[in-house]
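The next part holds the structures, each set out as structure tokens.
Read-outs throughout are calculated quantities, based only on the coordinates presented, and are distinct from any laboratory measurement. Small disclaimer: the values here were computed from a predicted structure and weren't measured. Cβ atoms are built from the backbone, for glycine too; each structure is taken alone.
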Structure P
Amino acid sequence: MLDSLTFGFLGGGNMAAALIGGLVARGVPAGSIRVVDPSEAARQRLAQAPGVHALAAPDAAFGASDVIVLAVKPQQFRDAIAALKPLLGDNLIISVAAGIRLADMARWLGRTRLVRAMPNTPALAGMGMTGLAAAPGLSEADRAVATAVAEAVGQCVWVDDDNQIDAVTAISGSGPAYVFYFVEAMERAAAEMGLSAEQGRKLAVETFRGAAALAAGSPEPVSLLRERVTSKGGTTYAALTAMDAAGMKDSFVKAMHSAAERGREMGAEFGKD
């Protein structure tokens, strides 16, 4: 499906680079991809993929791309699309800019073939998780293309409402930081108990990797998987009891609500005329 399409990326940061790498690995010719980034260093890095066209500003060929991915920072979004809008044709536009709502994009761009996407940084390792929301009336063909783009770097889920992307952002978009936060804590505990930094890191990272794989491959609820590791009066029980006494689970849930609320605030802030 993707190898017959042309792609334009507005913004050449890490997420754009991950998506480009995933697309090329899926058979999209590098010569079918154009990337715009004002940074010369970024353009040089992107041009290392043989055949990828790295540009300082959008041109007519960029504007004619079948699929355009808006991969700019939300605070730069309005300025970035201003130069692009006059060049656009009937493109499918996918935005990965946090907080930018579909209704605002439709108003600014004057187009409705829009998808709002929220990927996460494991896309850099080909293990990303992306939430997708479609503008009203988006065709099944366009949905299929957006799905294929997201799956070039991992997996994806569609949500019914643009507002639900704020929840996706809170859970999976910001989620890698939560994992790294707990890995940091496990590394610290390992060091305090006499293990080396290398041992602590490997124990923590591989435990997360293995537990995630176990949960992904099991049809059972994770609560049951947790219970199977937790013998009453044992070591795991002692650790979880200490976490519950500290209100860790409630605090963690509250933190994700805070992330979602910040996403809504960003949408309102960046969506102002």
Structure Q
Amino acid sequence: MNKKSILITGCSSGIGLDAASTLAARDYQVFTSARKQSDVDALINRGFQAVRLDLAEQESIEQALAQVLTITGGTLDYLFNNGAYGQPGAVEDLPTDILRRQFETNVFGWHDLTTRVIKVMRAQGHGRIVQNSSVLGFVCMPYRGAYNASKFAIEGLADTLRLELKNTNIHISLLQPGPINTNFRQNALQAFKQNIKWQSSIHSQEYGKQIERLASTDPASGFTLEASAVTKCLIHALESKVPKARYRITLPTKLFSILKRLLPSRWLDVLLAKG
């Protein structure tokens, strides 16, 4: 029996790396990817098949997928879109080109890769695509506008795809993690300092608190889980006869999904503004 093949984006660390390691142990044919060649080399040294895939570069997406399909003989059973980053900053301090850059990686790159993979899956008659969204894909927190918007966009595209593919054997699922123990905050802090003129902003005092939060090595909250919690839901989305449309991961995600339905927007805003 042939191994089931999967391409995972954003495997240099965290959720992507944990998913790749776990699925490889379950005898999947795992294709890992990363933006930096040094991370690709590190994945290869760990024994993975790895390709360079920069979600902000169309040519990189095209070449990476071509490499994978050459090895598999033109088929791909699963795609896990995970590679993304967070760009902190108040919406009014967010340069449009920086917002555009956030969308290039977090939305447009995913869309490009996804639509290419759908063609492969239609030809072979089956497939599953799992999009790693966030609790911030359905509720917003302050100073995360670019990331909020990118995940809201992913949710909208995934929901639409699910409707459009309902008469096929291609399934679309969303993962919605809350706080997970990864390098996300460190990378977000770097993007913040590089792209936001925070010292001269009217939000400078609040930014001090955000910098402290992002620089902290402590868990983001008492509800922070390890990346394996996401992988567990990913496995269900890949292997269940009836995969869920959404997998809510961590207590905050589950709680806010309920509160969003029950509370008036003004009441919910009071809770979210503390984030």
Structure R
Amino acid sequence: MDMSSLILYFSGTGNTEYVAGYLQRKLASLSVDAHLASIEHLKPEQTQDFDLLIIGFPIYAGAPPQFFKQYLDTLPKVRQKGLFVFCTKAMFTGQAIADVCEGLSGKGYVPIDYLQVGMPGSDALPFMSKESKYVQKALHKNYETMEEINEFAQKIAAAVNSIKQGKRVDSLRGKVSKGLPVLNALFQGIWDFGYGFAEKKIKPNFQANDQCVHCLQCVKQCPAKNISIINGKISFADRCYMCMRCINQCPQEAIQIGKRTLHKFRWKGPRGDFKPH
């Protein structure tokens, strides 16, 4: 029995893309061929061409990004296909994975296992000094050997082999922990309040200063199509996802959030080579 797998992800600043690529390479070493695609480039209906879905996303304020959830809502229904979920996070994950698994279960997917991967908080890094301890820790972390992803790949490979041998997908169904509901609700409330406050302070203050050379990289790379050029100047609308891709990817470091990010650090993924298509 042939079996096709898809690693589907969203990555704003490179963390989730790195984990997805690492996972693909590890699966290849275990004789599992997995196609790799961003939600920015794969139409929802194309996902039904695969037998196993491995889906990854960053945590925004203890939850999956809203636009990511909207994409998942448009996925077609399937019949008993396996599902693995991973997320990248700096701190609180909340019920993000449980929510994604529950939503996709309603479309016919069978959640088998999941993984939370601790990564640098790329939303905070552009506000930090290049010499700060947090930045230096992010830069010098070993990203070449990540045992939790190696173990996750082993679990995926085992599931693939079991299904190939005729085992029913539903028999592999795993249990996704929702943690302690009261504590989750408390922490989620705190995150929602803090993130909402940050959005109000940050979104209106995106700007391109006089270092801008009009390369239009930010316009082309913005996943929300929130950036355009008007009357010869870079302009930001009100559809921002707060993914921080534009500020981190600008080659001239011309994009700022007020004055708080001037001469501060820019994050281009774990290897410093993240280049969104």
Among P, Q, R, which structure scores highest (criterion: distance in nm of label points 7 Å out along Cα→Cβ at positions 7 and 127): R
Given 39, 21, 17 as the derived value for semi-axes √(5λ) of the Cα gyration tensor in Å, which of the supplied structures P, Q, R does it correspond to? P
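Quick check on the output: 13.8 is mean count of other Cβ atoms within 10 Å over residues 119-126, derived from one of P, Q, R. Which one produced it? Let's see the in-between values first.
Details: P: 18.5; Q: 13.8; R: 21.6.
Source structure for this number: Q.
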